[in-house]
Structure 1
Amino acid sequence: MLLSLQDIGVSFAGNTILEHITASVQEDSRIGLIGANGAGKSTLLNMITGALENEWGEISRKPMLNIGYLRQNSGLEGSNTIRAEMRTVFSEVLAARQKMDDLQIEMGQCKPDSPEYRKFAAEYDRQLSFFEANGGYVVDVKIQSVLNGMGFGGRDLDTKISTLSGGEKTRLALAKLLLSEPELLILDEPTNHLDFKTLRWLEGHLAEYRGAVIVVSHDRYFLDQTVSEIWEVEFGSMRVFPGNYSKYKVLKAELMARWEKEYEAQQEEIADLEDYVARNLVRATTSKSAKSRVKKLERMERIDKPKEYNREMHLHFSYDRDPVKDVLTAKELSLTVGEADKRKHLFDHLSFQIERGDKVAVIGENGIGKSSLLKALLGRIPFDSGRYRWGDETKIAYFDQENRQLNPHNTVLEELWSRYPGKTETEIRNELGRVLLTGEDVYKNVGVLSGGERAKLAFAVLMAERGNFLMLDEPTNHLDLRSKEILEDALAEFPGTMLFVSHDRYLLRRVPDKIIEIFSDHVEVFPGNYDYYIEKMQAKERAAALAAAQAAPPPPAAPKAGAVSYNRGKEQRAASARIRARMKALEKRLEEIDTEIADIESKMAGEEMGYEELQQLCEQLEALHTEQDADMEEWLSLSES
């Protein structure tokens, strides 16, 4: 067990934030931490990491527990390059490599049988053991693998981190944390700024991660793929549910239904007992039995009334008139955005058709131009070439992910009322109340609202516009889990036509009946939801792998099952054995050379001899030194391999 929480709690300014939290983290736990915004998830994580002291209960941690915590929106700053920043994770291993190199030089300058040589050799062995035990030979392979997975495969690793965007810095911070491989990995909204390819890689990486993982995420699809336990923080306490997010939804519904039933049954029993006591306590003949019921009421463990958040958005999108059948036709669209040196070409040859009632999702890599496509279709930026046509009677209602259509200087009330001046203040406030903007909130300036509050105001505007064509750019951004589900229900029930951009795979699984994937030079259309898209993509990957295998030259012979890995291991072991044998032979020869050199030098110093004999000994000595240098160079080369 890595961590145990026993009835812990904490308060702030006299108000209890969390209490009665009991749970444990095992060595291989996969935990999804969920809860409404402000429920106390960050507070709980801070207590787990030790950044915040718990006031009640006990937290037991494994001695020297290594915790890695990636906070939401945390990124890297500084003048390091990508490569240098990633290599800091392996600083001790790389220091051992440098120490080994230094020791080799020292050893080369000592006699093999000298005390100095033996001292350096012993230290070299210690450094080598540490280097090998900590994967020193595969440091750069690990770095490149994780960077490729996190979307930096094509980047120059000598790029300065200071030149990266905020999203890139966040992805790089996540890559660095994954490379550090802490025993307990805590990720707060790790799916922000990740495209589908990177998300799939991260899900696979976490599935094979050797430590424990706690994930805070509003990405329900990601939770389904990565966790096997849900911790739900709610009303100052926490419940633990086995399974992924979809399983949690079933178990939570069953729990609430059972709780409600037990509560109502007990309330009926209490009412019956109290009624009996009221009617019979004063009667002599029934007073005794009435008193026994009083005692039963006193001993009864009361079931609390089930708590559920009753403040939920109420979204319903409707319209007044249907458009014609062919709502939108696009042919050979090409788009470039930006000005001067910031000009960027996005895509070419984009063609598609949307008919009345279609619900179409647009996906593609980050920066491919999905949001720009929506803006161009609205006429806000021009296409380079191609043509598009909106069908008659089409009324567009647009949701901007940055909510730029809202005036930051208006109050919430003014923003909606200015668009519909014919309505009364009561009607406007009722519309705002449907998205939980009530009381003093309606007098706040739009510019000071949180991201979630601005999104809710934008939904109020969207409902009031009564468009028969909804165009939505990342509509689930800034929403908590329950609000996302409410929005999904409303979009699934919408009878009109829809074109939307989203990274929310749960939404993509439920709402669209067609998915358009944009590439730089073409578009692919998938007549189904996200599950259908994944099925087709996996089939395409299998076909590509099969084609590559068929194109490759056949192997010389078909090995038996398991023979490839066995033979490869056998060959590697044999190669290592040959290297070790050669190094031992070199070490023996170097010792012999030292002895021969010592003998010659002794002979030259102790005897009188003629010129020719002396010249012969000098030649022998020079040959031995040359052989010594060559053998030492070969030994150093073999030791590195």
Structure 2
Amino acid sequence: MSKKTELEFQSEIKQLLHILIFSLYKDREIFLRELISNSVDALNKVQFELLQNRVEQDKELELKIDIKIDKDKNMLVIEDTGIGMTRKELIDNIGTVAHSGTMEFLKKASKKMKDGEKLDIIGKFGVGFYSVFMVAKEVKIITKSYKSNSSGYLWHSEGNEKYTIEKWDKQKRGTRIEIYLKDDAKEFLSEDKIKFIIDKHSKFVPFPIYLNGKKIEKAKPIWSQPKSSLKEEDYKDFYKYISGYDTEPLSYIHISSDAPYQFHALLYFPSSSIEFLNLLKKESGVDLYSRKVLIQKGSTDIIPEYLNFLKGIVDSEDIPLNVSRESIQNNLVVNKIKTHIVKKVIEHLNKLKEKDFEKYLKIWNNFERKFKEGVISDYTNKDKLSELLLFKSMNNREKMIDLKSYVENMKPDQKEIYYLFGENVNNIIKNPALEIFEKKGFDVLFLLDPIDEFVLDNLREYKGKKFKMAESADIKLDDKEKDSEKEDASDFIKYLKELYKDRVEDVRVSERLIKSPCAIVNPDNTPSVGVEKIMKMMNKDFEFTKKIFEINPKNSLIKSMIKLFEKDKNSEKLKELSLQLLDNQLLRAGLLKEVDESVERIYKIMEESLK
């Protein structure tokens, strides 16, 4: 053997080793993922050289990763038949850090150490190989390059400021890493533990992994396979594997892209939602891979939150394996991939809605809240997401329709898209505000979810048609008798205004009522009662908007009250009836404050009716 050379680590490496050796960490097991990933990279490189016929020796070697456990020596060994390293490459790759993000990581890590926090190093820049020192008191690297006439070398370090390199008698190409474990890291001498880590992080690597001579079964990374080579059963079986469910997905989308960035994605729409009543929140079901190696479980960066019900995998060779969690959300490649995926998912759902509405309806029933959240939060895609929205309406009480269908069926003289909020269909259809729309044949969307009005308010319009609350819409009947009715009721209107005082914004003759005696409607540009109730729950001091009270002079009850008014303007009976008229509408809307007074008044009116 040649003379041993002692070298010093780069200053950044010294800091890094200090942090790794003397601090407590979450997920120490990550070191194995990093070393396997390095081996995969080395195997990929030598595979390329083999294809180019640039490898002259050891051509027959199987491209593989061997992991061995030696309990007697308290040692874990990871060996590959990859490209290997020369002496210069050992120094360049192991002795220095070329990653620009390392110093930033070191600053944050040092601060956390002072504060006594546990550090999470998964995916931090430049940590890679050095993560082994979380579990190792001593590490040896025995390597030989694929290049002709290369010598073998032994690299050795105990995690201090220095390391040594010397020539070593290694016969075959590749790299062998011998890890002498710390006393508190003996859990990594367990075959079950090693299998668990490989299954969690390296299940899909493209080369075989052996553990103590036995080949570990790997899952087929079908997302990177050509679609033409896959059958429906392949997709369904893979879904069961990654989801842990024994059910089939409602739908899936397989995306492969080469430009501007290379990536594969296989995403599934589950058959059910575990977010019951939106109370059971879960992390994203989409895992982010780089070169078939897991870098972020349940990634919240590769898809927006409103699509976090999707299950599946996104894999790209253009995303660095060691990209940090802090930088991944600002990574240009990740953001471009995310944009492409969102576009494809929305397109897929819209096609499904057109071709198989029943299947789409199942997805909608499970995840409608998510789509609505998308309209509110995703400004870029809100118009495309609006195509996914479904509603019941006055003309479609049993089935769901989309906005496209609503607009296509609008009357020639209809200028706006009308909607009305209520707890259920039966509650809405009893609203007197619908009478004018029914008369004119204008459909009205039924908003049954409190979030619906926020969604429409955020959209503002669809295909050039503005959304308008039915209770606020200025819809008039083509009725020549209205002017005379207003004249006849004008004094009674004044009477009601004085009686109601500040309980209402205004009192007027209705242009919309056909049968009902009266209704309360919203002033223009004010939220619905449903939205105001939500605001009240959030702020107990919130005051409801005063409503406009409308009467229908054609209704028999109103006619009788007008006659009574003309006969006796000071009638106590008229006063009680008029107050109850308003109370009934406020009660129906859930806005009545003086409930006890109203009940007493009802008893009094009932008693009078029996005389």
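Just checking, which of 1, 2 has the largest value of FRET efficiency 1/(1 + (r/R0)^6) of positions 41 and 529 (r between Cβ atoms, R0 = 25 Å, to 0.05)?
1
Any idea which of 1, 2 comes out highest on distance in nm of label points 7 Å out along Cα→Cβ at positions 289 and 449?
1
Quick check for you: by relative contact order in percent (Cα under 8 Å, 6 or more apart), which of 1, 2 is greatest?
1
When you work out Rg/Rh (Cα atoms, Kirkwood Rh) for each of the structures 1, 2, which one comes out largest?
Largest calculated value belongs to 2.
Give the label, chosen from 1, 2, of the structure having the highest value of mean count of other Cβ atoms within 10 Å over residues 9-16.
2
Given a value of 0.05 for FRET efficiency 1/(1 + (r/R0)^6) of positions 145 and 465 (r between Cβ atoms, R0 = 41 Å, to 0.05), point me to the structure among 1, 2 it was derived from.
Checking each candidate, the match is 2.
Figure out for me which of the structures 1, 2 the number -0.89, -0.94 belongs to, where log10 I(q)/I(0) by the Debye sum over Cα atoms at q = 0.13, 0.14 Å⁻¹, for residues 177-336 alone was derived from the coordinates.
For log10 I(q)/I(0) by the Debye sum over Cα atoms at q = 0.13, 0.14 Å⁻¹, for residues 177-336 alone, the value -0.89, -0.94 is produced by structure 1.
Matching task: -12000 is the computed value of helix-only ellipticity at 222 nm (-39500 (n - 2.57) for each DSSP H run of 4 or more, over all residues; to 500). Pick the structure from 1, 2.
Going through each structure in turn, the value belongs to 2.
Work out which structure the value 31.3, 112 belongs to, where Rg and Dmax of the Cα atoms in Å, for residues 33-352 alone was derived from one of 1, 2.
Of the structures listed, the value fits 1.
Read-outs throughout are calculated quantities, based only on the coordinates presented, and are distinct from any laboratory measurement. Fair warning: this is a prediction, and the values are worked out from it, not measured in the lab. Cβ atoms are built from the backbone, for glycine too; each structure is taken alone.
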